[in-house]
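Given below, in the form of structure tokens, are the structures.
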Structure I
Amino acid sequence: MSMKDEIDKAIGAHSAWKQRLKTAIDMGKAEVTIENTAKDNFCPFGQWLYGATIGGAKNLPGFNDVQTLHASFHKRAADVLDLALKGKKAEATALIGATSEYSKISAQLTQALMKWQKEAAGKF
């Protein structure tokens, strides 16, 4: 799969997390564990990001930003999931609100991914 495809897929998958977290808040359970959610190398994009098939894309300027924001995103998602699984609906909901750190990092990650994708255009 090309880098463009990996990033397109990652943008979609990470934007879907908000709905997954809302479901966990509503239901009090989730298909993933807090521990695995917190790992930035557990999701398919993280596996690619840290894997051998990434190739020279890790040498582009945007790589470090993407890696840092991706790790922060997963940490924030795990924080929300932890509260959701403890039944703390109001606190969990606040953590994914429009002005929350989760939402800010999610938006920054998407922007960094798109920028990195542009850096790679025609190279990978």
Structure II
Amino acid sequence: MVAIVDAVYDAALQYIEDNAGAIHICSQEPTTYTEATSTYTLGNKATPTITGPVNGDTNGRKTTVDAITDGSVTGTGTASHWALVKTSATTSILATGALTSSQAVTSGNTFSLTAIDIEIADPT
């Protein structure tokens, strides 16, 4: 069995925390920065608050994107995914995933998200 110390997981999660410039809500799961911030984006929140790293829910380590109540909706459609992106220097997607439930959004309004855990599980 492979064993990886928490410091390795923490370094990866801390990189996400240190470099997250924005979170976008998207109409489908993006695979590139352009898809996350242009093609599929329906809204965003700059500099989301991220807490962690801490022990994961079952094992491993996690960091949490804190709940958002004031995201800016920039397009009209149904948001089904989120994308955490790096916006300075080299732009990239740091993490992406499905929303707990899809939500219809209308340009000019605000959006809310519950807290999102980004977890790295221990190897089995």
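Coordinate-derived values only; no laboratory data. Not measured: the values here are computed from a predicted model. Cβ atoms are built from the backbone, for glycine too; each structure is taken alone.
Which structure, out of I, II, was relative contact order in percent (Cα under 8 Å, 6 or more apart) derived from, given a value of 37? Only one of I, II returns 37 for relative contact order in percent (Cα under 8 Å, 6 or more apart), namely I. I have -3500 for helix-only ellipticity at 222 nm (-39500 (n - 2.57) for each DSSP H run of 4 or more, over all residues; to 500), calculated from one of the structures I, II. Which structure is it? This figure was derived from II. When distance in nm of label points 7 Å out along Cα→Cβ at positions 79 and 95 is calculated for each of structures I, II, structure II gives the greatest result. Computing FRET efficiency 1/(1 + (r/R0)^6) of positions 15 and 87 (r between Cβ atoms, R0 = 30 Å, to 0.05) gives 1.00 for which of I, II? Of the options listed, only II reproduces it.
Each of the structures I, II was assessed by distance in nm of label points 7 Å out along Cα→Cβ at positions 23 and 103; the largest value belongs to I.
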